[in-house]
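Take a look at the structures listed below.
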Structure 1
Amino acid sequence: METGRSGVVSDGIFGSLSGKRALVCGSTQGIGKAVAEALAHAGAGVVLMARNAERLEAVRLGLPAAVLEHRVVVADFSVPGAPAAALSHWDFEREPIHMLINNTGGPAPGPVHTADPEAFRAAFEMHVLAAHGLMQALLPGMRASGYGRVVNIISTSVKQPLPGLGVSNTVRAAMGNWCKTLATELAPWGITVNNVLPGATATERLVGIVQNRAAKSGASPDDVEREMRAEIPLGRFAEPSEIAAAVAFLCSPAAAYITGINLPVDGGRTASL
């Protein structure tokens, strides 16, 4: 049994992903990059998607070799329809993509009652509609190959809205229900659809949230971080690799009977089952 740097077992009880291909969105940093690394260590060929070609290539070069080569696809999720359009020339019959990891940066923080209506439209486009377009592009290849996994990296706000993240809370909930509906529809083909709900994770996104809270409260960023950690039973922020491990499991053959679920990876912070 071999374990990669991400902590994900590349073979054994979960089963290898060798010969499978995964599209990982937002894969130049943070959780998306960690997921790409975890799936590559599990044997998958990874298609990296984000808007910065140079950073995508740097991530690609750092991935371990797999049976299927790792690829780069440039797409700006803030441009309507761009993610699916970037795959318009992909030959899905010859090179099916078996796993779709939807992962997009969250909307700017702020209360919901002051949010600009345009912020909701933009966020819905970047999250729900972008994910929907990619799913429709990849679905025929998943069905034909007999293997399909869709994993959406969203937020614990699906179960418990988070203060100061009004637009995000709203759109993440829409994404959660899209997942549950899709899971039921795709189940007859053996394709699973699940959500991973990260808690506070040590990424650039968390830095922005801390700074925003500090600016509004007058507290120091260090004090804000201490308050946030105090809300987490495990007493610390997650590492991106810990979120990635949950995603890799849901993509594995071992998770074939798990679909339509929300899986919190939050150190016990969410106060509901």
Structure 2
Amino acid sequence: MESGHWKTAITKVEPNKILLRGYRLDELIGRISYGEAVYLTLKGELPPRHEGKLIEAILVSVIDHGATPPSALAARTIASTGAGLSAAVAGGILAISHYHGGAIGECMAVLREAVNHRRQQGTSVAEAATWVVEEHTRARKRLPGFGHRLHTQDPRTTRLFDLAAQWGIAGEFVQMARAIEQAMKERLGKPLPINADGAIAALLCEMDFDPMVADAFFMMARVPGLVAHIHEEKTRQKPMRRIHLTDIEYDGPAERALERTE
């Protein structure tokens, strides 16, 4: 007969002591960043270099994308019924799936496939990128992480890749993502830019994260945005309103410069 005994290697809790992956949580507070704590929690070790800063950059990059994405609409709709904050946030998170925020893990798989093909076949990056594009085209499968309904050049991608290069983290997966972007442009005759999902996928590959947890980065990042939308819905709108998908006007602050040194 089984005893029901099981084990966990994440957190140990005792009276007056909390260990996260072996480190005292009270000693981590104020000494490591949230990005470093995320890395530690998911991978079991503290990040070796600038990975914590890169994770924080990733989380900022997709913190919100307006009121019209499915997660924001779901959260606002639930909030409009009078439901509590947890229910509305949960509804927004449940809307993050295959076509909305769920391409990160899938794109990681594609990038790994392309890089492995290059290593095994001894081809160039460009040749491996062309191979993976042709394989997906023949199978009539969409390449996740590329193309965007609004952006022809996703500004988040540019910034994330610049930071990764600056911090010495950009490597063969970022290079492969760029090569696939170029190969698709040549194959289709039109640009399909690397979107934020694709950029995050490349960077998570560089940091050797398990694709199984990839989409969690989008979820972790988007929660503050969802909370802001829920709060605005409850404080600025009437309950049970019909939420129009396009008849919306921004009335927040005009564009302003960030007066802060890096």
Structure 3
Amino acid sequence: MGSFRAVVVLILVTILSLVLIPIQWLALKFNWSIKRKLPLYWHQVTRRLMGIRVTQVGAMAAHRPLLITSNHISWLDIVVLGSVRPLSFIAKSEVAGWPIFGLFAKLQRSVFVNRSRRTDTRRVTREVAERMTDGDAMVLFAEGTSSNGNEVKPFRSAIIGAVHHAMDADGNSDTYVQPLSIAYTRLHGMPMGRQWRPHVAWYGDMDLPPHLWAILKEGGVDVTLTWGDARPIEANASRKALSTALEQDVRAMTITALTH
């Protein structure tokens, strides 16, 4: 039964994608306003087909420009976050070359960064600053990698600080950053616990196809998104101190979501 379910979901998502991809490509080419809405719709439908239920605590800030710093657990994070608000992501450059997923990331207007090249940070931050100035809320997975879902890894400060400096150079003194926690909490209504959370978490050297297939077969996953308080980035703020504060906020919110 699980395999049949997975096949049906794949067929329906494929049909949805074949309909929306050409429209989104045209929207990007001609700068139509629906370029922000179509990915939101795709993620909403896909998430429901996959059987993922989202609970939100708090809400995304209305302040702009806005950088959202989140923990990262799985490729599923993109579907979950992309289904709640029109968002764009800062992703590692390898994602751009992934089959299917890379195309989706490009159509969602992701900004790709090559973390092995320090010189690439300047290009990325300028692009992110322009997008934020244009009103886009950008999501940064600040750990720089994904975790097993039971912990929050240390946040990297380079891009957070560089984005602030780029925004400040453009005269945007009031730039906001908001911490966000992602926590996968239940499987078919039962608390997931430490031993089952890797069913959703995708990290280390896990292969993507079998992990994707297992999620499609099982469904019934509950995830809690906890939005922290957005704060303005002070002009003389230490990027390391800011990153540490955001990390602590996300860790505390994640612990609360998991223990409840």
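A value of 4.0 was computed for distance in nm of label points 7 Å out along Cα→Cβ at positions 67 and 219; which of 1, 2, 3 is the source structure? It traces back to 3.
1, 2, 3: which one has mean projected area of the Cα convex hull in nm², for residues 123-186 alone, as calculated, at 4.4?
Working: 1: 4.4; 2: 4.9; 3: 5.1.
The value was obtained from structure 1.
In this comparison of 1, 2, 3, the computed figure -12000 for helix-only ellipticity at 222 nm (-39500 (n - 2.57) for each DSSP H run of 4 or more, over all residues; to 500) is attributed to 1.
Every read-out reported here was derived from the displayed coordinates using simple, explicitly stated rules and does not represent laboratory data. Keep in mind it's a predicted model, so treat the numbers as computed, not measured. Cβ atoms are built from the backbone, for glycine too; each structure is taken alone.
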